[in-house]
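Following are the structures in question.
Read the figures in this text as sums done on the coordinates, not as results from a lab. Fair warning: this is a prediction, and the values are worked out from it, not measured in the lab. Cβ atoms are built from the backbone, for glycine too; each structure is taken alone.
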Structure P
Amino acid sequence: MLKKIRVLVVDDSLLVRQVLTKGLSADPAIEVVGAAEDPYVARDKIVELKPDVLTLDVEMPRMNGVDFLRRLMAQRPMPVVMVSSLTQKGQKVTLDALEAGAVDFVSKPSVSGISGLSGMLTELRVKVKTAVTANLLQLKEKKERAPQESVSKDNVRALAELAGKVVAIGASTGGTEALNTILSQFPATMPGVVVVQHMPPGFTKMFAENLNNACAMKVKEAETGDRIMSGRILVAPGGVQTKVVEKGGVLQVSCGSSEKVSGHCPSVDVMMQSVAESVGADAVGVMLTGMGNDGTKGMLAMKNAGAKNMAQDEASSVVFGMPKQAYEAGGAKALVPLNRISAKIISFLLEKR
């Protein structure tokens, strides 16, 4: 008999604690061992109950979830799934929590109703089971990673001459911080970048704004008709599929269908398959940390179209699922540590064919 995943639920609302406890307990692989109404009670129950995973409310009295998370990750690193509100404040705090070491998050339903709640609880069960597999060393040592390789002045100038090249990046669990690490190293002369990070609607806009503050390139949430050009990073919006298309000799994005593909919307497969069709050998594909196999087909299509691809290595991934699948399927040419991915992308772009 497999050992159950022991979960501690932390939320200031008694009703929410009861709902989450019941919803998580519906999965035979999960056991809710306790609940706490604030971080101070949670601290004592973590010591007493030794849970495998924590679900943590973003906004709580006495100490907010992010402050508690920072202290927890410094003293007793463990997988944490945040339970977030869809308000603008809730979105900001959630992104702060991911930066502080949370594995992932789920959003509380924006409207009352059984369907929204049922979907959220299903997502939470999946993410708790993903969280327990997370690389705790990566969660703990985000600020202690090896330094990035710098970009030479010659390469900065050479990149400015690469019109028509595109970098396509896919990511999921652990990807927000991995993307920040990579994209913040790109010079403003970098060819256009298209990113799919698994996230619900609303969060991708704020995520793009946060990246824009950290990057030399301009970052925005993608909209239909946005051109892919040097110095610009386009982040696929949550809740719709994003494709790269060519119109009149100009590469741009098209954001349309809300149907899930490979279990996700936006889907890395959808974006990368469109890059294979529209960009071909002038593209570089990158698969970052995440659970599952979204992007495996798309990256293989890119490789078959002549693109050079890489995937994040296991040691630096929070969850070595998507990179592993892409590499083993033959879509990725190499497994690369996170701190070397920026330089490797640039190397691939500048390679002579």
Structure Q
Amino acid sequence: MSGPAGTLKIRDPGPVTTVQDAGRLTARRWGVPVAGTLVPDWLFLANALVGNGEEAAGLEFWLTGPRFTVETDAVLLAVGGPAEMKVEGAEGARSVPPWTATRAERGDKVGVGRVGSGTTAVLAVSGGIDTRPVLGSRATYTRAALGGLDGRALRPGDDLPLGTQGSAEPLALGDPPIDQDDPIRVVLGPQDDHFQPEALEAFLNGQYTVTDMVDRMGMRLDGPALAHRVPELAQIASDGSVPGAVQVPGNGQPIVLLADAQTVGGYPKIATVISADLPRLARLAPGEMVRFVAVGVSEAEEHYRRKIASLRALMKQAKPTWLASGLDLRCLYAANLISGMVDMTRPDHFPGNVS
């Protein structure tokens, strides 16, 4: 497939949909948060299914995906995460499962449904979302109106510019990634010495619930209170913080910082979620449970290397999809066509009078 760049016309963005890529990884020294997608592993895979490079920007959505009209000659689309997509065009409507790229033509109406588990998923578009980069990234950081489309979440009527289309064929993952219900791995510190020994034991052996106070900046948890050694020192001189840092304010309930987290903070940090596990934590919905386990720095680095290697290995298993465009072949093949066969040698077998 090849063709000029075009746009997607947003009809309904869903609750919160933003343009995101891997984030501003080099701007923290200026006090600018990383931003970028909460689920970089899923965006990496979805981009690969539509032939994009790792740097391409897509759409990250919360709870329910966007509805839009394709205003370019042809484009590949793929959802990364547990949400189905529906494409309505001249040849009828078809449903597209997650982790499956499909081709959409000019005038096709596309809708992405609810996230089946967790809160967040992504949509990749061949050529990528081609908004103007800010500080080296197209990621939307709404608190400072940086990046994305005018630094904000999408609205009805928005026109999203697309990058130049390539010649990739749509791919599908036969065995899509599944989040395991394993403890979230953390590296203790940098201020774990601010807490009572029993607080560290409670943090690593207890169970926490994701509260409804969660957004792209952070996730408040509810569970065993983590007591500070000196209650008056529940606040410290502000120092550097990173996505994944587990801050503990005076009430003892941890807050895990996410993609839009500030670059400095004044709460002691009992631990930091490792990079390999942070997307899995960020996908959890309010009411879901979290457990933690401590690992060392070198082990955390090795887990990250293994995760990147596993993502690349998974993409090598992707196959050309049966659902490129037009007929929903999966539904067609699932139908019991045998029961509709007739015997041409028997006139009474046909409806009506054939003789």
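Using the calculated result 22.0 for Kirkwood radius over Cα pairs in Å, pick out the matching structure from P, Q. Write out the running numbers ahead of the final one.
On the way: P: 20.6; Q: 22.0.
Source structure: Q.
Given a value of 19 for relative contact order in percent (Cα under 8 Å, 6 or more apart), calculated from one of P, Q, which structure does it belong to? Show your work: numbers first, answer last.
Details: P: 12; Q: 19.
This figure was derived from Q.
Suppose mean projected area of the Cα convex hull in nm², for residues 89-152 alone works out to 6.5; of P, Q, which structure was it derived from? If you can, show how the numbers build up before the last one.
Numbers: P: 6.5; Q: 6.1.
Computing mean projected area of the Cα convex hull in nm², for residues 89-152 alone on every structure in P, Q gives 6.5 only for P.
Given a value of 20.5 for mean count of other Cβ atoms within 10 Å over residues 201-208, calculated from one of P, Q, which structure does it belong to?
Only one of P, Q returns 20.5 for mean count of other Cβ atoms within 10 Å over residues 201-208, namely P.
For the read-out helix-only ellipticity at 222 nm (-39500 (n - 2.57) for each DSSP H run of 4 or more, over all residues; to 500), a value of -11500 was computed from one structure; give its label from P, Q. Let's see the in-between values first.
Details: P: -11500; Q: -4000.
Considering all the candidates, the number was obtained from P.
Suppose you compute distance in nm of label points 7 Å out along Cα→Cβ at positions 217 and 321 for every structure in P, Q: which one lands on 3.6? Don't skip to the answer; put the middle values down first.
Numbers: P: 2.6; Q: 3.6.
Value 3.6 for distance in nm of label points 7 Å out along Cα→Cβ at positions 217 and 321 corresponds to Q out of P, Q.
Work out distance in nm of label points 7 Å out along Cα→Cβ at positions 73 and 257 for each of structures P, Q, then name the structure with the largest result.
On the way: P: 3.6; Q: 4.7.
Comparing P, Q by distance in nm of label points 7 Å out along Cα→Cβ at positions 73 and 257, the maximum is at Q.
Output the label of whichever structure in P, Q has the greatest value of mean count of other Cβ atoms within 10 Å over residues 177-184. Show your work: numbers first, answer last.
Values: P: 21.9; Q: 12.5.
The structure with the largest value is P.
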